[in-house]
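Take a look at these structures.
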Structure 1
Amino acid sequence: MKKGLFKIESNEKLTRDVFEIKLRGDTSAITAPGQFVNVEIEGLYLRRPVSVCDLDGELLTLIYKAVGKGTEQMSKMKKDGKLDLLTGLGNGYDTSKSGNEPVLIGGGVGVPPLYLLAKKLIGEGKRPKVILGFNTASEAFYGDEFRKLGVEVLLTTLDGSSGIKGFVTDTIKACGDYSYTFSCGPEPMLKAVYGAVQTDGQYSFEERMGCGFGACMGCTCKTKYGYKRICKDGPVLEKGEIVW
């Protein structure tokens, strides 16, 4: 974990309430896709956890949804402003277990960490496919960015306004054979994916966090191997240890 000031390079709206912010600073503590940062918001006591979307040297990309006071404040921040971040939080995804043809499954703001994961898998010579799930076409984002990596993208929307109509689990059948699953999204989606796939996998959980680095025990959850802190021992859990 490392604390540092980051300069805002850009802060752009992707959809009605989803934003992409690019920051420049010391990213050396970020070592795996699926890790997150904790952002300090002026005037608010608790930091806001945001998954790492992309990393290129000192340039850090975060995608967040403006759903409360803190993230709404973030959405109004301008270029050249500064943000105080804790970086290198969480365990991230372990790509060594993926096999050659993993499928990456993201729902809503669970999509961003899969982008850096896809880049890492491709760099290892693997051929990932990506399922992106949204409620409707107007909420969809980053499909083109994944395609530019050379990844096959399967888009699904609940109302059928774009891609395959239904849930991400309805789209898994269109992937054909795959070796492993990586997932990130709301817990109901993760539970549905868990029941729908036959392979092993890793699931990134969202929990309300106090400190973000394991001190307050506020995000502790039960696993088959005892209690774990989502912020420190997670947010990524192995399929075999999850207790629903």
Structure 2
Amino acid sequence: MKTTIHRANTRGFADHGWLKSSHTFSFAGYHNPERMRFGLLRVLNDDIVQPGKGFGTHPHDNMEIVSIPLSGSLAHKDSEGNEHIIKTGDVQIMSAGSGLYHSEYNASKNEPVNFLQIWVFPKLRNIKPRYDQKTFNFSERKKKLQTTVSPELNNGTLWINQDAYFSLGSFEAGTQNKYEIKRKGNGLYLFLIEGSIDVAEENLGKRDALGIEDIQSIEIKAVENSEILLIEVPMSP
């Protein structure tokens, strides 16, 4: 087993006034040659956008982009004709494919929105761009892991153009859970949204992250009430 730990206070940070963004991996003005990616996971940004503000229309191509609101709501509009609002409890995925333009704005004029913006390199390039979102029941992640994104169709998850899996879990202090790798050769990136956990002989606090390679399964113990995001990704194309 090989592990890579990324503490919350070592992330890159950008304050644009309307946007405060913490970058786990190199992004925009933050460049760290030791933090370029974890396998095919390229970006994990922790963004806070002020009321009524947002990202103007800009292009993307050949990237799988997942957005997870932690609080507040986010308005999305793209050149494929999709126009939606995602809120806490929703997960959104966009396959940029051969190319599109989109914008994202805080849907509220009163409250900030905090969301995770995650990019994964695609399995197939230049596919037709696609968009999807889904509301997931919080009760189905209590004391267990709820898979929200996967490469499998019609199984209640959002489809991703990659052999990757996203899971969310909500655990009470003192409880333990086991995660088994779904595809041989994949690595696991664990991002702690809230709380404190013990995993792979490390203790993680709020917004800490741990990359784990060469494993078949891992045990996670909640030291405090904790909210966890697990991203299982191929380590190479």
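Coordinate-derived values only; no laboratory data. None of these values were measured; they are calculated from a predicted model. Cβ atoms are built from the backbone, for glycine too; each structure is taken alone.
Match the computed value -4000 of helix-only ellipticity at 222 nm (-39500 (n - 2.57) for each DSSP H run of 4 or more, over all residues; to 500) to one of the structures 1, 2, and report its label.
Values: 1: -4000; 2: 0.
Computed on structure 1.
If we compute mean count of other Cβ atoms within 10 Å over residues 105-112 for structures 1, 2, which one ends up with the highest value?
Details: 1: 24.9; 2: 16.1.
Going through 1, 2 one by one, mean count of other Cβ atoms within 10 Å over residues 105-112 peaks for structure 1.
Supply the structure label, taken from 1, 2, corresponding to volume of the Cα convex hull per residue in Å³, for residues 33-176 alone with the calculated value 139.
2
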